[in-house]
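For reference, the structures are reproduced in the following blocks.
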Structure 1
Amino acid sequence: MDSTLAFIFPGQGAQVVGMGKDFVKSYSVAKETFEEADDLLKRSLSRVIFEGPDDELKRTDQSQLAIFVTSVAILRVLNKLIPDLKPGVCAGLSLGEYTALYQAEMLDFHSCLNLIERRGHFMSEACDTLHGTMAVVMGMSAEDVEQLIRDLAMPHDLWAANFNCPGQVVISGTLRGIEVGKEEALKRGAKRVLPLQVHGAFHSGLMESAKQKLAPFILEAPLQQGISQIVMNVPGDFVTDINQVRQSLIDQVTHPVRWEQGIKAISQAGVTTFVEIGPGKTLSGMNKRIGIPGKTVNLGKVDDLEQEMKTWSRC
């Protein structure tokens, strides 16, 4: 176990049609991962991932499963090629926490897939019932955004959803709440407030029904102590107790993601290399803005992996 190494995994929004296809063409273990997921789900998720259309892949009940399966496919390739490369710490952004739990051997593939299928379905239902949206506030500190939300006092309309990196905080809520929040943020010095193209108000009180429906399944999931440490979104810190892991997964549906805080905790624990595994480069970009020492490597394509192989094989 390498205490200076962390694996980090992307969440919803990283999906793109065709992701993982180059790994399927190059490595049988990746192909087998997508086939395993199709068999367990009893439908062709891989067709949607590889062929689209984009609108179907973006659906909450599709994209969450798709990102998880793609990330695991890449992860399994890496684990097969360099089996001794074991991270001391794992973390994932929102949905990515399930991939982190899988890598840490705290939850098996089938159990993760089952939970994510329910999570996506329940969240999609909540989005259809209570219409909401999200926006990213650029150029304001986390503290200032939290103060803004307290001052507006709209407890049923507006929440802080993601503390991604310095100067980038996502707010979530009803259409009215986001509009009021946007106007106030601009008055208080935000550089920009950009709407996000999402299905609903994730990590907010509007997801309460999804949280309540998902909770029993998380409480019953066969979680066990892992081989790597886990840093989770809700506390933005290391979590060691299994019951706290369960509660963090449950709370994450309606609570803010404290990603910047979690990444800083990992860095302060002595990690010098972060490896982002899965589609996109969002987390690598956030690490750069957070300003952590050390390096961040992105593995979203076969070329990325093969470029890093020689370095790791010498470790």
Structure 2
Amino acid sequence: MAIPADRVGFMVVGSARSGTTLLQRLACEIKGIRMPPETHFFSDFVWGLAHRRKFPLGMPGLREEIEGFAGLDNSKGLKIDVDGLVEDLGGECPSIFGLFDALVRHLTGSAEIWGEKTPGHLWWWRPIARAAPWMRFIVAVRDPRAVVASTLSMSWSVTDELAPWGDQLHLAYAGRWEFDQQLVAALSDELGSERSLIVRYEDLVLDSDAVRLKIAGLLGRHDDVSFQKAPTDLVHPWEPWKQHAMDEVTPDRVATWRADLGRKRSEEVATICSQGMDRFGYTDRRPGPVKSAMLTAGMGKKARLELQTMYDDVNRYEGRVAKLDL
């Protein structure tokens, strides 16, 4: 199904610290394509919205919801003109996806193809794909050892939820990566190459031009991939951890996890993430079956139970999300 001329046509998703910002930048370098900064619309806002409102939604509820979204912490820096967005919608919104679609186009202005990037929207791919049968998904995948090492270096890595993990925090992030890749595999299998593109970070930094061409092909831009400079406001000033994605693309950070994590933590991450690593070709420096069994036992009963609880919780939440009508 072709992307409609008046609808958001693609989304960039994936685990955090996997290269989604770089993919966003490359997409925006294709002439005619525009994207706003991350909106976090589904991951931060829609669960509550879906349970407190019925659509179509008119005034004054529509204005109240737009104002509520604009006031979220992750909406800081998004240039939302509440009156303008209400006017764009004609005072009534037909659906949750319709509000998202209008928001993205409102934030970016005119374009030939609109897109949006929020890593956490990966968990929402099923209801989004149903609501917008034309939607394409560009998915970033990265070696989990690199993802975990990069995440642990972030100032926001120790949340209240994860603080109890202490010096085993890397196990929690490894578990989240493994769950994310289950979603990536399901997305790819169900939507196929016509609606999805899986990009490994390691391939991306080796040949970003080739990846840009693949993005253009997914979006139906085979005949015109003219280059344009990506807007600098894709990354907010208070997001220095994303700034590297706006610089020259180099492979210098591909293997830094080896020093950052150390051997033991790297092997523990690889043990937890073994299925996803097999699926996406991360076979380098993996512990064998006997060593993996020893590492699993060495993590301790409490950590193993916590991982299982986390899997149960995220599977339950994603299952409920998957049933939502957007």
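Laboratory data are not the source of any read-out in this text; all were calculated from the coordinates shown. From a predicted model like this one, the values you see are computed outputs, not experimental measurements. Cβ atoms are built from the backbone, for glycine too; each structure is taken alone.
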> Taking distance in nm of label points 7 Å out along Cα→Cβ at positions 6 and 198 for each of 1, 2, which is largest?
Replying inline: 2
>> Among 1, 2, considering only mean count of other Cβ atoms within 10 Å over residues 94-101, which has the greatest calculated value?
In response: 1
> A value of 119 was computed for volume of the Cα convex hull per residue in Å³; which of 1, 2 is the source structure?
Replying inline: 1
> Can you tell which of 1, 2 yields 0.65 when FRET efficiency 1/(1 + (r/R0)^6) of positions 78 and 174 (r between Cβ atoms, R0 = 35 Å, to 0.05) is derived from it?
Replying inline: 2
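Given structures 1, 2, which gives the highest value for relative contact order in percent (Cα under 8 Å, 6 or more apart)?
Checked 1, 2; max of relative contact order in percent (Cα under 8 Å, 6 or more apart) sits with 2.
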> Any idea which of 1, 2 comes out highest on distance in nm of label points 7 Å out along Cα→Cβ at positions 222 and 262?
Replying inline: 2
>> Matching task: 10.4 is the computed value of mean projected area of the Cα convex hull in nm², for residues 110-277 alone. Pick the structure from 1, 2.
In response: 1
